[in-house]
Structure I
Amino acid sequence: MSRLDDRRDTQNGLKTLGRTPLVAAVDLGASKIGCFIMKGDGAKRDTRMIEVSGVAHVRSRGVRAGAIVDVEQASQALAQAVERAETMAGVHVSGVVLTTAGGQLMSQRVAAQVSLGAKPITDHDLSRAIQMALAQTRFPSRRPIHLLPIAWSVDVQRGLRDPRGGFGRALGLDLLVVSMSETAFATLSHCVELAHLTLEGVVAAPFAAGLAALEEDEMDLGAICIDMGGGSTSVSVFSGGSLLHVDSLAVGGHHVTADIARGLSTTIAGAERIKTLHGSAIASANEDREMIEAPPRGDDPGAGPVIAPRSLLKGVIAPRVEETLELLRERLKMSGCPIDSGAGVVLTGGASELTGVRELAVRVFDRPVRLGRPRRAPHLADAASGPAFCAAAGVLHRAAFGPREAVAGRALSFTQQPQTREAVDPNAGVIARAAGWLRSNL
């Protein structure tokens with residue numbers, strides 16, 4: 001690859017990689033635990049496509065509302081998913097990158113400015129700006145998982161992707177810090193360790209889902225990606241090619257299932273089946289005359305099935321979905337995140353496939369809404385190419401093409417390090433790790 005190609009990638013905010021190492025992405029959800037494996041030659045730089053070599057998913061255990069409630073069961077399910085994906089890919093995995101919407105995800109923006117001399121802007125100047133921004137951040141009881149430069153500025157010129165080589169008196173940086181609960185991070189690390197794997201990083205699920213489902217134009221012009229999982233619903237906002245905001249609610253598809261089970265006095269398994277076969281968030285023709293059957297609770301052999309009109313099912317589903325979307329809308333307003341008036345909404349996650357959710361989202365957000373799927377992964381089977389697999393695919397996109405982070409995910413994770421790679425000094429601070437990463441990668 002030519003130097004010009006490398007420079008163009010850098011200006012686009014992408015990693016400059018000759019060969020992507022083996023990457024194993026694990027989506028730790030409340031409904032399923034999925035694993036995608038991409039080999040070193042799986043990133044196609046000329047077409048910006050990825051080739052997934054191993055895919056597997058198992059029913060989630062030990063995870064509820066985006067949080068691990070039984071570490072032993074969760075680690076066993078995680079190990080099972082990774083083992084099946086390893087068998088399909090024909091490789092051995094020693095470390096994984098987790099993606100999750102749990103852990104009370106939140107984001108904050110930090111601005112910094114450093115003075116410049118008469119020389120062209122260099123990597124050292126970028127490093128000083130990042131160090132200045134990190135010195136202003138405070139994370140009480142929280143672990144930063146993403147440090148993403150949103151944009152650079154030189155004097156009055158703003159919105160620069162790569163200011164190196166330019167001249168000016170002041171270099172400015174707008175940095176996004178995405179963090180999660182320290183206790184949740186420690187639980188994730190322990191879960192991975194019990195599965196005899198190394199945690200190589202944690203990626204916010206709405207961020208990863210956006211990388212997989214959004215087109216480049218949507219990232220540039222503005223988009224809201226809503227990842228609707230079983231235990232949580234999370235959101236990411238993109239504009240100018242950068243991530244601007246991340247937030248999460250501990251309400252998801254399982255809460256809809258629980259509402260159906262209560263409303264129809266049926267079992268959780270019966271409610272899930274009814275939701276999948278007959279569930280809808282919008283009204284349909286003849287729903288008052290169309291009857292549905294649900295299994296009764298308990299083990300009374302003489303009890304007959306619960307029979308109810310389909311309209312009752314819609315009356316249970318729609319309010320919960322609408323309330324969740326309205327909560328997200330209000331959280332976005334309160335965050336102060338600048339959202340372009342023409343930004344559309346892209347829905348990902350398994351719960352987004354429920355009939356009528358897209359139409360309800362149009363009504364709540366008053367914006368164009370579409371259903372997102374993993375893009376530029378042409379070799380995925382139909383069973384693994386739906387909205388529920390966007391987060392796992394997004395981790396592979398991030399590993400292959402970026403965006404570049406101010407500090408690498410492994411340095412932030414600080415867990416066991418593979419012996420084949422240089423270990424990060426556990427006594428080094430975030431600023432020192434940022435400087436070291438910049439020296440190696442910029």
Structure II
Amino acid sequence: MVFSSISFLFFFLPILFLIYFTIPQKYRNITLLIFSLIFYFFGEKWYVLLLIFSSTINYLIGKKIGKKKDKKFLLIGIIFDLGLLIYFKYTNFFIENFNGLLNLSIPSLKVILPLGISFFTFQNLSYLVDVYRKDVECERNLLDYITYIALFPQLVAGPIVRYRDIKDELLERKETIDNFAEGVMRFTIGLGKKVLIADTLYNSYTTIMASDLSLISYWLIALMFTFQIYYDFSGYSDMAIGLGKMFGFNFKENFNYPLVASSITDFWRRWHMSLSGFFKDYVYIPLGGNRCGKIRNIFNIFIVWSLTGFWHGASWNFLFWGLYFFLFLILEKFILKKHFKVGILSRVYTFLIVTISFVIFSVTDIGALGTFLKGLMGIGTELLNDETLYYLKNNIVIILISFIGMGPWLKKLIEKIKKGKLEKCLSVLEYIYFISILIMAISVLISSTFNPFIYFRF
């Protein structure tokens with residue numbers, strides 16, 4: 001089940017609202033837990049038992065760490081969590097590569113990747129480390145802890161919510177009409193991003209890829225890759241944050257207009273902020289961060305970006321994607337920093353680097369990736385052809401909408417207008433805008449085929 005589905009919007013969510021807001025406060029966590037497990041069961045069936053088992057083990061280890069600050073228990077928890085992640089996500093990758101490297105014939109295992117395992121594993125890990133560091137007290141209630149891990153808005157594709165950020169809301173939270181309305185609007189924005197923009201871009205570039213490609217069409221596809229991934233993933237985060245607000249939770253922002261960043265360093269302060277924050281706090285800083293010599297600092301950054309790439313998937317292109325960013329981050333940190341000036345050129349430079357990165361991210365087959373990168377450089381292809389012109393004309397509107405939506409310009413304009421005399425008129429138009437997006441998105445959903453969020457596979 002996905003947020004952008006008829007079954008979720010018209011069956012799961014209304015039934016949950018009806019029960020949740022009519023029962024006493026003390027039963028609301030257990031209600032959320034039951035519905036979260038149902039939500040996960042619809043996508044993964046009996047892997048829901050793995051989710052419960054993993055959460056229970058981390059809860060018990062957390063209690064041990066809370067009673068006695070013993071690194072042994074922390075190591076047991078880390079080995080357990082990473083062991084599960086490695087087994088389910090990377091077993092067949094390692095087998096296939098060992099076979100190729102050593103000319104072996106070890107058969108692959110029938111291991112299916114559980115939805116969201118990368119996300120709930122990192123939440124478990126962050127909880128154990130925070131308890132060990134005494135940044136937070138261990139959770140005493142097993143059901144509340146499983147609710148934190150299994151909470152359906154952020155379960156399968158983030159953002160990575162840390163226990164310390166919502167522990168108070170797990171115990172006591174206030175669901176208000178204002179927060180609910182704000183959550184509905186935020187959810188609607190995310191739904192529009194996913195259904196009206198990301199899915200349209202996906203359908204367009206898959207059609208273009210089957211055509212006679214030119215240099216311009218390669219770049220058009222690369223641009224669409226970038227916009228699709230951004231609107232798909234930020235749309236999911238908007239929906240998760242909106243759903244959280246409806247139920248009284250305040251999840252931290254996960255995106256801050258990353259496609260208008262002025263450097264790659266700035267980009268990663270704005271893109272998937274819960275993931276970059278996790279690696280910073282639990283990997284980079286413990287390794288020594290930048291409080292060490294230049295060579296060690298470069299090594300620390302290398303480790304972080306190798307892991308960041310590999311976290312995204314058991315495929316070489318994701319590792320290359322992480323190392324690609326590592327190279328540009330090192331370049332900016334040690335060479336370009338003195339000469340870097342924020343302006344239109346720095347933003348164009350960043351956008352081009354990011355666009356190429358999402359080609360590496362999207363094309364999982366290494367041979368096809370090499371062909372695509374050659375196409376971007378114009379090797380063995382013509383500059384322009386009739387098919388490219390046709391697709392440019394057909395997709396100019398969605399491309400323009402994508403460009404407009406990637407920055408804060410509309411938001412700033414609305415805020416400026418609100419300060420003037422047109423505030424009441426704008427409020428009415430705002431409601432019409434959200435209702436229109438909701439109607440259009442639902443209309444598209446009714447007639448469309450299933451198209452899950454990109455980050456579901458991670």
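A short reminder: the numbers here are calculations on the coordinates, not readings from a lab. Just so you know, these numbers come straight off a predicted model, no measurement behind them. Cβ atoms are built from the backbone, for glycine too; each structure is taken alone.
Descriptive notes on the structure:
- Read-out distance in nm of label points 7 Å out along Cα→Cβ at positions 222 and 270, computed value 1.9, structure in I, II: II
- With respect to mean count of other Cβ atoms within 10 Å over residues 30-37, the largest value across structures I, II is given by I.
- Parent structure of the calculated result -11000, given that helix-only ellipticity at 222 nm (-39500 (n - 2.57) for each DSSP H run of 4 or more, over all residues; to 500) is the read-out and I, II the choices: I
- When Rg/Rh (Cα atoms, Kirkwood Rh) is calculated for each of structures I, II, structure I comes out greatest.
- Which of I, II yields 38, 20, 9 [semi-axes √(5λ) of the Cα gyration tensor in Å, for residues 126-213 alone, calculated]: II
- In terms of distance in nm of label points 7 Å out along Cα→Cβ at positions 190 and 294, the structure with the greatest value among I, II is II.
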